[in-house]
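J.: Each structure below is given as structure tokens.
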Structure I
Amino acid sequence: MQNPIAYQKSIDMLYKAATPSGFVAALNEQDNYKRVWTRDGVVCSLAALLSGDNTLMATAKATLQTIFDHQHPIGYMPSSVTPNTNETSFGGIVGRADNPSWAIIGLCQYVLYTKDNDFAKENYTKVVRSFWVLEAWEYNGKNLVYVPQSGDWADEYIYHGYILFVQLLRVWALRLAATTYQRPDWAAKANAIVTTIQYNFWKQEDISKLYHSQWQPKIANAFQGFWLMGMNPSIVYPYFDLQANAFALLLNIGSVKQTKSVVDYIQQLFNSGRNNMLPSFHPTILEGDVDLQALTGNYAYSFRNKPYQFHNGGLWPVWNGWMTMAVCSSGNQDLAKAITQAIHDANMYLNNPFNECLNGQTQEPCGVTCCTWSAAGAIIAEQALKGNYLYTPTNI
């Protein structure tokens with residue numbers, strides 16, 4: 001164990017966030033965080049499964065039950081559910097394109113860990129509906145979901161279109177569900193999406209399988225040795241997406257050469273940050289940058305994406321936890337240990353424990369305090385260092 005005291009405090013945070021309806025996103029009521037959110041709740045549930053703590057695993061099941069009980073009849077999943085009242089939100093101005101995949105990932109991981117096959121059977125029809133709605137969101141049958149702006153976890157960031165992070169979550173969900181429910185057609189769909197990703201989110205010499213031929217020069221100009229964040233009809237985004245590259249590593253999307261390139265880039269980025277956590281998106285959008293206008297116009301309660309804050313270069317313990325598991329699985333134990341310590345340092349910040357995110361320049365907290373998935377990130381990282389990984393089936 002890298003830091004037993006910090007790890008135990010992370011476990012204690014999940015205990016404090018546990019309700020009969022599941023894990024709430026934060027202990028304090030701020031900006032609707034004290035609800036069971038699909039995304040946050042599943043991440044906390046995955047950390048609970050890795051911990052092996054029976055009480056937390058029971059809360060994980062309650063979280064998943066709440067999510068699936070409040071699925072929309074069409075098939076998409078709630079953004080959040082309020083405990084006690086069961087008030088359900090399906091998003092703000094737009095819905096959340098990542099939530100169906102998160103819900104399926106959580107359900108299948110729970111079933112694979114606990115062998116609770118009855119739980120899988122009870123929710124089979126709802127899993128099918130979620131995959132239907134994801135298929136519909138392709139709009140054209142070409143394997144990639146089109147994500148509206150504010151349509152995933154980075155709901156105040158700039159991007160929209162074919163966002164890699166959402167595609168990878170869908171791949172993971174399909175692979176897990178194919179294993180859980182013995183559905184080879186879902187495995188085949190996952191393979192088709194992976195092939196589309198490989199040709200469109202990494203610079204290619206052979207452009208015959210590009211989603212759109214006009215992207216080729218834009219991909220070439222944006223390419224920097226990591227998986228591209230995403231693209232839409234007018235732009236290929238040149239930014240490094242920590243979350244997408246973590247899941248690309250975990251799901252073994254690339255070749256040995258590509259994996260080495262990504263890990264090398266992460267190592268360089270970590271070193272340049274003076275051994276602090278890695279930013280979720282890099283580089284930071286600054287005054288005068290072309291994307292500033294798209295950034296400043298997109299917020300819910302108040303503008304939080306000032307330079308080095310929130311999505312704009314902020315440091316998030318939860319996503320650093322996922323990257324720790326990713327680089328661990330790729331064989332770089334030293335980097336994984338260093339990132340884990342940085343997560344603990346952030347989570348133990350005096351008077352602001354388990355903050356949602358830190359300023360990428362000053363390391364000062366700049367998010368919601370007592371944020372549950374910051375604790376989950378630490379648990380995921382520590383368990384990875386022990387060799388405990390989530391199910392990531394590849395050859396199915």
Structure II
Amino acid sequence: MEHWTDFGIRHRPPTSARIRVEQIPLVLQPLLDERTVLLNDPLTGITTDGSVRTGLFPLRTTGVSTAPIAEAAQAFVADLTPEQRSRAQFPIDSQEWRSWLNIAPNFFRHGVMLEDLSPGTRELALDLLRATLSARGFDQARAIMAINELIAELSGTPETYGEWPYFMSIFADPGTGEPWGWQIDGHHLNVNCIVVGDQLVLTPTFMGTEPRTVSEGPLAGTELFAIEESAGLAMIRSLDDTQAAQAILRPSIHPDDLPPELNHYFDGRMQGGAFNDNAIVPYDGINGAELSDAQRRLLRSLIGSYVGWTNDRHAEVKMNEVEGHLDETWFSWYGATGDTSTFYYRIHSPVVLIEFDHHPGVVFDNDVPSRHHVHTLVRTPNGGDYGADLLRQHHERYDHSHGHHEPRGS
């Protein structure tokens with residue numbers, strides 16, 4: 001298999017990752033216009049047919065404390081200057097939740113940029129990620145940021161890339177016991193975390209990288225998404241011929257399989273990318289009910305490789321939710337299944353949507369997908385993203401008109 005160093009650098013006009021880009025490149029303007037108009041639609045959530053399935057996310061007690069996450073957020077907010085705090089904090093129902101974008105230029109970003117913070121305050125921001133994510137999830141997030149610095153050096157465009165042009169936002173007050181959340185937004189790293197009582201929602205979450213492995217220099221030994229890639233291959237290779245005929249929607253991926261114009265710049269084959277909060281994504285492929293016990297274990301393991309980005313005990317809560325819908329979980333595949341093949345796969349159930357995609361180059365000058373550029377996405381369909389359904393139930397149950405929540409009817 002070719003190494004990413006075999007590819008040249010794709011030369012693009014530099015655009016700022018730090019300062020809001022006011023003069024949007026003409027080639028991108030139609031695509032950004034098309035996407036941003038979607039923000040005008042009220043959030044309903046990703047569905048299979050336009051109808052939200054209700055009753056999937058009851059407001060309940062999980063028994064897993066969210067206090068360490070709230071304490072980390074409070075420490076971060078307390079260390080900000082008043083001016084930084086005014087930029088970092090938003091109401092819980094702010095539209096800023098939905099304007100994350102995984103590409104490098106700063107078209108919509110908000111909050112405080114980690115690069116502008118003192119080293120101590122920046123470390124407190126990272127502590128918030130540490131408290132929320134598992135060790136593997138945190139290491140992956142930090143490696144994405146470090147590789148973003150590497151491509152700044154390789155491409156000679158430090159305006160566009162870098163380790164610290166990532167923006168942190170806090171939604172509502174993490175110290176009141178009311179629902180609150182945080183978001184980090186930057187190139188290849190977009191995480192939305194919502195806390196309602198002791199319930200945690202960590203979607204939408206987008207993680208990606210270009211390149212995926214680094215074999216020399218300070219980042220030598222870095223390898224991202226190996227688990228997610230190999231678990232997907234293990235799943236597709238476990239299928240017999242009849243099952244594979246159901247699961248494999250296209251036997252190869254190449255530029256002709258990509259959406260028209262520049263849509264692949266955002267999403268490639270992904271259905272649930274940035275701004276697609278209300279996408280209609282029908283089930284496709286093979287259903288979990290048609291799998292053997294051994295194949296179902298592989299499917300659980302594959303889903304768990306993504307759910308496992310969250311800290312361990314909250315990941316267990318989510319996996320229990322996933323288990324309850326395993327017979328309604330669909331697995332589909334585009335591409336070949338060889339050791340060097342490129343591919344896309346999707347796992348889709350009422351409570352989770354996972355997508356993995358090998359992309360053409362953006363930093364590197366390869367027009368066909370390679371294993372050196374990966375995008376991954378996790379969403380919660382049916383109104384679960386951004387904790388929307390939990391927040392709806394919370395507001396139905398509690399009256400906030402007096403500045404604090406009281407049970408309605410009390």
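Bear in mind that the values in this text are calculations on the coordinates, not laboratory data. Model, not experiment: these values are computed from the prediction. Cβ atoms are built from the backbone, for glycine too; each structure is taken alone.
J.: Matching task: 21.0 is the computed value of mean count of other Cβ atoms within 10 Å over residues 271-278. Pick the structure from I, II.
T.: Label of the source structure: II.
J.: Kindly point out which one of I, II the value 20.0 was derived from, the read-out being mean projected area of the Cα convex hull in nm². The partial results should precede the final answer.
T.: Details: I: 17.6; II: 20.0.
This value belongs to structure II.
J.: Who wins on mean count of other Cβ atoms within 10 Å over residues 55-62 among I, II, i.e. which is largest?
T.: Working: I: 19.8; II: 13.8.
Comparing I, II, the top value of mean count of other Cβ atoms within 10 Å over residues 55-62 belongs to I.
J.: Okay, moving on. Out of I, II, which structure matches -9000 when helix-only ellipticity at 222 nm (-39500 (n - 2.57) for each DSSP H run of 4 or more, over all residues; to 500) is calculated?
T.: Traced to structure II.
J.: Can you spot which of I, II the value 1.6 was calculated from, given it is distance in nm of label points 7 Å out along Cα→Cβ at positions 7 and 103?
T.: Matching structure: II.
J.: Give the label, chosen from I, II, of the structure having the highest value of distance in nm of label points 7 Å out along Cα→Cβ at positions 39 and 135.
T.: II
J.: Compute relative contact order in percent (Cα under 8 Å, 6 or more apart) for each of I, II and report the one that scores greatest. Could the numbers behind the result be given before it?
T.: On the way: I: 17; II: 22.
Sorting by relative contact order in percent (Cα under 8 Å, 6 or more apart) in descending order puts II first.
J.: Let me ask another. Here FRET efficiency 1/(1 + (r/R0)^6) of positions 15 and 151 (r between Cβ atoms, R0 = 35 Å, to 0.05) was calculated and came to 0.65; which of the structures I, II was it taken from?
T.: Source structure: I.
J.: Once mean count of other Cβ atoms within 10 Å over residues 47-54 is calculated for every structure in I, II, which label goes with the largest value? Walk me through the numbers on the way to the answer.
T.: Working: I: 20.8; II: 13.1.
Biggest value here belongs to I.
J.: Kindly point out which one of I, II the value 0.25 was derived from, the read-out being FRET efficiency 1/(1 + (r/R0)^6) of positions 183 and 343 (r between Cβ atoms, R0 = 30 Å, to 0.05).
T.: I
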